[in-house]
Structure 1
C-alpha cells in the first residue's frame, strides 16, 4: 500500500514561503487562502499556515552531528537528491549541515543535508541509492 503524508505547520510570511518552497525547492503550489497555502512536497502534502513556527533545539544526535529537533524531512532517490543539492547550492542556500554522506559503508548509508526555510523551520533531505536501505540496521 502506498500512503502519502500530510503535515501542517506555521510560517511567518506566505509570500516568503511561496518563494522558498516554490522557486527554491521546486514544489508545486496547490490550494490556498489568505492564511495558508498547500504545496506538493515531493509527492506529499504540506500546508503552511500563518503563525508562530514551532520551537526547535539542537538535541538530536545522529552520527557525528547534533541536528535540529523537531524537523521536517523527505527521503529521495540518490539521483534526485544530487540534483536538489546542486539546485540549492546554486541558489546559495545556507546549509545548517551541508550535503554529505552519513554512515558510509554501513547499513543505512545515506546522503543528507539540513537547511531552514525562511521562517526557521528545519528541513532534512536524505538520499538513498536503494530505498531498501532506509530501515537497514
Structure 2
C-alpha cells in the first residue's frame, strides 16, 4: 500500500505561497516560480500550501511536488520521486520516496526532462488517489 503525504488546508492561490515568491526578487525564486507555475498548470485540481517554508502542490490534500530556493540553487522536488521514470537521470536523493532536481540560475535546465517529471508526478498522485491510497 502506498502512503500519501497529506496536507489539509491546501487551496487554490494560497496567499502564503504568493508571499513566499514575492519575498525575494532574485533569480533563484524566479526559477522556482517558473517550475511551480508548470506544476500549477497540470490541472484544475492542483492546490497549494506552504509546508516546511516551501511552496507545495497537492491534488486534494495529497502532496506531490514542491519547490525550494537556496543560496546557490532552486530545487524541484517530488514526494514520490523514487517511483517516477527518470530516463534523463536528473533526479537526486536516496530516500525511500522523495527525489529532487537542483536548478542553478544561469545554467540551462533540462526542460524536457523536467516537464516529463512534473507530468509523471501529477499522473502518479492522481492514480494513487484513484486507487484509494
Structure 3
C-alpha cells in the first residue's frame, strides 16, 4: 500500500484482523501493526496501547471468546479509513456492540494508528447525565 489505503486493502486488513483476533493469534500483531503503532480502545483513551507488546497483551485478554463480526469500510481517503462494525459475543456471555474504527495505514499496509469508537445497546450516547 504505497501512500493510500484502497477500499479492497482496507477490507483485506480488517479480515486479517478478525481472523487473528478470533484465533487469539498474538503473533499476527506484527503483521497488522507497525512496531510503534498506537491503539486507542476509545476516542478518549488517556493511556493508548503503544507498540506490539502492548497490543498483544490486549488481544490475549479475549482468548476463548466466541463472536461474530460484520464490517464495512464507510470512508477511505489517502492513508485513512473508517470502518463500521457490529460485533456479537456469544460466549463467555452474550454481548453486542457497534463500533467505528478509525485507521491510519503506513506505506507498508500495516496500521500505525487504530482508534475505536464503540457503542453498546442501552448505554447513553450523549454527554448529558439526564438531569
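Since every read-out is calculated from the coordinates, none of them should be taken as a lab result. Computed from a predicted model, the values in this text were never measured in an experiment. Cβ atoms are built from the backbone, for glycine too; each structure is taken alone.
Given a computed value of -3500 for helix-only ellipticity at 222 nm (-39500 (n - 2.57) for each DSSP H run of 4 or more, over all residues; to 500), which structure among 1, 2, 3 does it belong to?
Of the options listed, only 1 reproduces it.
Compute distance in nm of label points 7 Å out along Cα→Cβ at positions 33 and 49 for each of 1, 2, 3 and report the one that scores greatest.
2
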